[in-house]
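Next come the structures, one after another.
What follows is calculated from the coordinates using simple rules that are stated; it is not laboratory data. If you're wondering where the values come from, they're calculated on a predicted model, not measured in any experiment. Cβ atoms are built from the backbone, for glycine too; each structure is taken alone.
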Structure 1
Amino acid sequence: MPIENSQIKFMKSQTVSDSTSNGGRMADTEVATGVKNNIWPDVPASERKSGSTKFRKLFIKIASPDNLKLIDTRIFVETPTPGGDRVLIFPATQTNVQADVANLATLFYGSGQLNANTTVGATSLTVNVEEQTDWIFNPNQLIRISDKGSVDDFAGSEEFVRLDNTPSAVTWNGNLVTLLLADGTSLQNAYSATNTRVAPVIEAGDLWARTDTWAISSPTGTLSGWNGLGNPPSILTDARLVDAIAGIEQTWTLTFTNATTFTGVGDTVGPVGGGTVTANFAPNNATYSRPYFTLPSSLWGGTWAAGNVVTFKSHPAAFPIWEKRIIPPNTASLSGDKVIIGVSGESE
C-alpha cells in the first residue's frame, strides 16, 4: 500500500539542548504533533527582553513498513509563527551538531505573506517577509504558494513553481521582495493577499533507507560477485537492504571468525550478534522489533577466511533539518506561538 500521512514522522535528535553538542544522529523519539513544547521550550521574559538565537534538529522519517520511497520530497515552512519571533529551516547532515552549524553560511528557508492579489497566468508576485536579511528567496529556487487553511486541506489552492535563474528573479525593497517566475512558467491559480503564504522549498529528493560506502578486506571473498574493486553492484546500493522503520545511521563492520561465520558491530550500537554465509543476516533493532538491515545469504561468494572484513554504511529513511529560532530583543509575549513545517511528495 502507498505511504500514508501517519507514516511520515518527525523525529528528535539524540541530543536536545542549547549546547554545542545539540543535534547529532536521529533518536527513537517522535515529535508529538500539535503538543505544547514538543520542540521548543517556553521563553522566559528575560530571554524575550535580551533576544536569542537557538537551534533544534529534526528528522523527517518515512516509516513505511514496505520500505517504500517518498519520491520528489519537498520540505517547507507552511505557516510562520504568529509571534514576534521567526523560525527558519535548512538542511542538516545525519550526524552534525550545533557547533557545526551555529555560524554556518547557508541558505535559509522561511515563509512570507503574499503582498498583492495575483491572477491566473501571472509571471511574478510580491511577498512580505519577516526579515530581509534572512535572504530566504533566491534565484532558481522552487517555491510553494498556498491559500489552504492547513497543509492537508483539500479546499483551497496550492502549487509549486520555480523562480527564474537570473539575478533579477529576486528583487528586494526592505522586507518586500518581488519574485519573477522561470521563463515559460505562470501561476495556475489566482491568490488573495489576505490568506496566501509563499515559501521557498527544500528539495530533498527521494527518501528511502539505503546503504553505501561498501569495502571488502579479503583477497578471495566476494559480495554478489564484487571483490571490492571499482564500484559495488546495484544490489548493494539500490536494493532495500535497510529497514525503513528500524534502520539507523551507522557504520557496520562484519569480521569473519572462520570461512563461514562472522560477527557484526555498529560504530555506536556495538555488537549485534553473528551470522553465517549460509543464512540471511538480519540483526534486530529491539526498539522496533525489526532488523536494522538484512543481508541475503545469496550475496556471499568466493572464499572467506578468519580476519576478513566487510564494512558499509546504512542510512535511515529520514531527511534531517535544522530549525533556527530567532527572538529579537524586546519581543512581546504570545501564548500558543507555533510554526508549521510541511512535507510533500509522491508515494512509490
Structure 2
Amino acid sequence: MILKFKENRVNRAYTGGKNIDRFVGKETCEDGRKPEEWIASVVTAFNPDNPIENEGLSVCENGRFFKDVLAEDYQKHLGIAQDNSVIEEMSILVKLLDSAERLVVQCHPTIEFAKKAFNSNFGKTECWYMLDTQDDAYIYLGFKKGITREKWIELYNKQDIEGILDSLNRFNVKKGDLWFVDGGVPHAIGSGCFMVELQEPSDLMVIPERITPSGRVLDERKIHGGLGFDKMFDCYEYIGYSQEEVKDKYYRNVEFKENELSPIVDKSLTDKFSLYGLNACGNCNVALNSYSVAVVIDGNCTISDGEESVDFKKGDKFFLSDESKKISLFGKTKIIFCCA
C-alpha cells in the first residue's frame, strides 16, 4: 500500500515554516507558529497552553486518520517482529522542521527513562538531515566537559541563558549534514535550519528555558513535561563531550549514490530507526528493510509496488507499507526514506 498525506502543520513555541511553504510549492511563503509538518504521525502534540483535539495526527489523502488505516491490518502495514508477533505500533515519526529562530534548549528521554517516568514505550531519540541552511545556521548538541547536575540546576534557577548555552557544544551546520541526538542529550536547533527530522514517536521533553528567544513565556507543564521541576533534571544524562567527540559520535555527511539506496543513519548510530537517501535517474528498483515514511525532496517520479502506481512531485510525503517495501521508480527524483 502506498499512502499520500495531507498537510499536517503543528503549533510550536518557536517561529518558522516559510521554507516548508516554499518546499511544497505554495504561492505565499511566510514564517509563523506552525514551523513543523508531522508526517505519518500517530502522535498528538503536547501543547498544554493551547490544546487542539487531534493536533499532530496525520490524515491520508482520502481523508482518513492514518492511525485508523493502520488499525485495520497491522500485520499488512507494519509487518511482523523477529519473534513472529504482529507489530501494532509505529516506531518512527517524521517531520519537516524549519527554524526562523533558535529553539529552546531541550532534552528528550531515553526509552528506559520514558518507560519509568512517562509510562511510554518510546523515548525521543532523533536525527536531523539538513535539506537547506542559511550561511550562519547552527545547532547546540551535548554538554561540555565539567557540567554537573548541580551546575545545570543552578543555571536553570537563575535563568542564566548565556550560561546554559555556554554549557553546550555549538556547531555550524550546512546542507547535507546529518546530526544524531541520543535520548538524555541536551540540544537546541538554531535559526536557519530546514530539515527532515526522524525520531521515535513521542512529543516528550524537558526544557531549561522559561522564555523562548522571541519572548514567548512557556507553560510550566511544557517545561517539566509533567514530571515536576525536581524530577525533570533526571531526564538528562550528565556526560560531557569535547567538540571533536560530539562530531565523531553524532555527525555524518553522505553523498547520494545514483539509483541505489545510500545509508545516512544505520546501526553504527542506532538500532531505533534507519534513514536512506535515493538519487533516482531514469528507472530503478528499491528494496527497503521495513515499512517506511518517505519525503520527495526534488524532482518527479512514479512509484509502483506491483499493485498500484502513484505519481509524486517535490514536497510530497507518503507511507510505504511493509508489503510494499519493494518498489520500482520511474523518473528523476531525490527521496528520503525513513525506516523502522
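Observations
- Structures 1, 2 were shown, and FRET efficiency 1/(1 + (r/R0)^6) of positions 26 and 250 (r between Cβ atoms, R0 = 30 Å, to 0.05) at 0.35 was computed from 2.
- Value 26, calculated as relative contact order in percent (Cα under 8 Å, 6 or more apart), assigned to which of 1, 2: 1
- For FRET efficiency 1/(1 + (r/R0)^6) of positions 42 and 122 (r between Cβ atoms, R0 = 25 Å, to 0.05) computed as 0.05, the structure of 1, 2 it came from: 1
- If distance in nm of label points 7 Å out along Cα→Cβ at positions 10 and 242 is computed and equals 2.3, the structure in 1, 2: 1
- Origin of the derived value -500 (helix-only ellipticity at 222 nm (-39500 (n - 2.57) for each DSSP H run of 4 or more, over all residues; to 500); candidates 1, 2): 1
- Origin of the value 0.95, where Rg/Rh (Cα atoms, Kirkwood Rh) was derived from one of 1, 2: 2
- Structure from which 2.4 was derived, distance in nm of label points 7 Å out along Cα→Cβ at positions 234 and 282, options 1, 2: 1
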